[in-house]
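Before anything else, here is the set of structures, which you'll find just below.
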Structure 1
Amino acid sequence: MQQNNEALVQRILKLSGDIYSALTPKVPAEWLTSDMTVAQLRVLLVLHDEGPSRMSSIASTLDIALSTATGIVDNLVRKDFVVREADPQDRRLVICRLSPAGQALISRLWMSGQFQMEKLLDGLTQEQLEKARDVAQMLFDNVSRKTGKMSKGKVK
């Protein structure tokens, strides 16, 4: 049974790669001309996922030195993607959060992924879409059990 599951997982992974190749995702032109580094993008994603955070928390989450996190955030502040504020509970500490421009950048990233998903689903029949919804729900439920994050409700 376990070997059959492993073979199925490998087949799903192969199909996922084939789907990705067939979609030929386009990288938005703004990303190709941007001076955004991968490290800066990682910080933005941490702030998006975790919300306003102390510098030490950002460094810990990314497993980087505090001085490295500070340098990355300095650059993001200069680019107007991150805002620093005093921690209301301890004015000696600094909280970093996404600025409106940083939130807009993350939203554009999300929309790009949504567009790819729409391309993937376009042309499916009602029955196929319902099956795809059911599979997506199963995957979400599985990851929710593993991460402890609960669904806000079943997809209808």
Structure 2
Amino acid sequence: MSTQAQVSGNTMVASTNLGANIVAVAGVGLIGYGLMFLIRNFTGFIELGLTPEHVGATPEQIQAFSPNLYNYISHLQVALSGFIIAMGVAVIALALFGIRRGEHWALWTAFLAPVIAVGIALPLHFVYGIATLGHLGLIYLDAAILLVGTIISYRGKQA
């Protein structure tokens, strides 16, 4: 009996750790996406996967039309990149220091925080016709990684 409980406990810990590591990878993905978003603001201005046709003008045209609008958009993009990077750091910390310890609150927080952010941000992409795969594909991939890690961690807790 003791050996079976030991094996079952080891399987549970291994599964939880694997899931936590996958969730942490999703956090790294958020940091990477946030950094790309930040760099893109200063090198191409228009977000990844979008073109001047999607936004109605080139960066130069926007700046010529209204330097204040250009600066406002830039500041929003920089601020958003900071929030995306911070979300990634939080997800990694929750994965490595909460999910690995078997903390249910950490698992659900690491999962729900990015899901809420994407759930709020995503709908207008479709309404405004900017839901291109080039624009949202990396977020979809990151969400899938997060979901897989969450499921593995959750199942490890149930073993």
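Computing FRET efficiency 1/(1 + (r/R0)^6) of positions 90 and 146 (r between Cβ atoms, R0 = 41 Å, to 0.05) gives 1.00 for which of 1, 2? Please report the intermediate quantities before stating the final value.
Numbers: 1: 0.75; 2: 1.00.
The structure behind it is 2.
Taking 1.00 as the value of FRET efficiency 1/(1 + (r/R0)^6) of positions 42 and 98 (r between Cβ atoms, R0 = 25 Å, to 0.05) derived from one of the structures shown (1, 2), identify that structure.
Values: 1: 1.00; 2: 0.15.
Source structure: 1.
By the measure relative contact order in percent (Cα under 8 Å, 6 or more apart), tell me the structure among 1, 2 with the highest figure. All intermediate terms of the calculation are to be shown ahead of the outcome.
On the way: 1: 17; 2: 46.
By relative contact order in percent (Cα under 8 Å, 6 or more apart), the leading structure of 1, 2 is 2.
Among the shown structures 1, 2, from which was the value 19.4 of mean count of other Cβ atoms within 10 Å over residues 106-113 calculated? Before the final figure, lay out the partial values.
Working: 1: 12.8; 2: 19.4.
This figure was derived from 2.
If helix-only ellipticity at 222 nm (-39500 (n - 2.57) for each DSSP H run of 4 or more, over all residues; to 500) is calculated from each of 1, 2, which structure is the one that comes out at -22000? Each step should come with its number before you reach the end.
Numbers: 1: -22000; 2: -28500.
Structure of origin is 1.
Upon calculation of mean count of other Cβ atoms within 10 Å over residues 66-73 from the atomic coordinates, which of the structures 1, 2 produces 12.5? Please list the in-between numbers first.
Values: 1: 16.6; 2: 12.5.
Answer for the origin of the read-out: 2.
36, 20, 16 is what came out when semi-axes √(5λ) of the Cα gyration tensor in Å was calculated for one structure; which of 1, 2 is it?
Of the structures listed, the value fits 1.
Each reported figure results from applying straightforward, stated rules to the coordinates on display, with no laboratory input. Everything quoted here is computed from the prediction, not taken from an experiment. Cβ atoms are built from the backbone, for glycine too; each structure is taken alone.
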